[in-house]
Structure 1
Amino acid sequence: KLTYAEAEQMFRRMVFNVIARNCDDHSKNFSFILKQGDRWRLAPAYDLCHAYRPGSEWVSRHALSVNGKRENITREDLIVIGRSIRNKKAEEIIDQVNDTVHNWNYYADKAGVDKDKK
């Protein structure tokens with residue numbers, strides 16, 4: 001069973017995938033690590049990437065559904081999932097992720113990302 005913090009982190013990753021257009025969000029990109037004492041923990045996030053290619057079957061739909069949808073996912077769909085897992089901060093998380101993704105250039109500059117890689 002996931003801890004509340006791990007469930008919240010998985011929700012945050014789902015929100016990121018929707019907002020950042022990471023459509024390669026299949027089940028193999030969500031992993032767990034077995035810790036001492038036979039306790040499973042959520043693994044760090046990986047394979048997070050923006051994908052944009054108009055008309056492409058592979059990058060126009062999410063691999064995993066959100067509220068039964070793989071495309072045209074709305075804020076309300078994200079909120080429904082947040083409520084279903086009893087996430088008390090669903091809307092706050094959506095706003096945080098949205099703000100971060102939409103300020104990508106600022107954060108990329110702060111992190112020293114080369115201009116040609118943005």
Structure 2
Amino acid sequence: MSETAGHSLLDLDSDTLYILIGRAVLAAELKSTEPEDEESRATGRAWFERNLATFRKAVCSSVRIRRQVLAPGKVERNMLFAGLVDALAAAGGFPVPVTVIAAQIVHFGVGRLCPNLSGAADD
């Protein structure tokens with residue numbers, strides 16, 4: 001899932017990404033009914049916040065992410081996104097597509113997720 005309704009995941013706002021996360025988390029529970037946006041958003045936000053430590057472990061220890069963030073100059077958003085996808089995919093085990101998680105981390109801010117990375121990107 002790299003696009004939703006013709007939009008890049010990176011172009012979606014944080015609330016929309018929380019809805020996508022929530023729908024993925026709730027999919028197994030609800031089976032045939034699609035949850036309302038508000039329920040999906042709340043579920044997605046709660047799931048994302050509960051998993052910050054897992055994301056932090058996968059992302060902040062990634063050599064690729066460290067190189068991108070610590071490199072001179074501004075981090076290119078698409079390259080950062082690709083690095084996040086790789087780091088999260090390597091960690092594995094998420095009920096949510098890692099592309100959606102990576103896009104939400106871009107919104108959340110790598111600097112907030114990994115405060116010990118000097119000059120961490122916060123796009």
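We did not get these values from a lab; they are worked out from the coordinates using the rules stated. What you see is a predicted model, and the numbers here were worked out from it, not measured in a lab. Cβ atoms are built from the backbone, for glycine too; each structure is taken alone.
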With mean count of other Cβ atoms within 10 Å over residues 18-25 coming out at 22.9, pick the structure among 1, 2 it was computed from.
2
Can you say which of 1, 2 returns 0.9 when distance in nm of label points 7 Å out along Cα→Cβ at positions 82 and 98 is computed?
1
Which of 1, 2 leads on relative contact order in percent (Cα under 8 Å, 6 or more apart), largest value
2
For which of 1, 2 does helix-only ellipticity at 222 nm (-39500 (n - 2.57) for each DSSP H run of 4 or more, over all residues; to 500), calculated from the coordinates, equal -19500?
2
Thinking of 1, 2, which structure, once distance in nm of label points 7 Å out along Cα→Cβ at positions 10 and 106 is computed, gives back 0.4?
2
Just checking, which of 1, 2 has the largest value of distance in nm of label points 7 Å out along Cα→Cβ at positions 26 and 58?
2
If distance in nm of label points 7 Å out along Cα→Cβ at positions 34 and 50 comes out at 2.4 when worked out from the coordinates, which of 1, 2 was used?
2
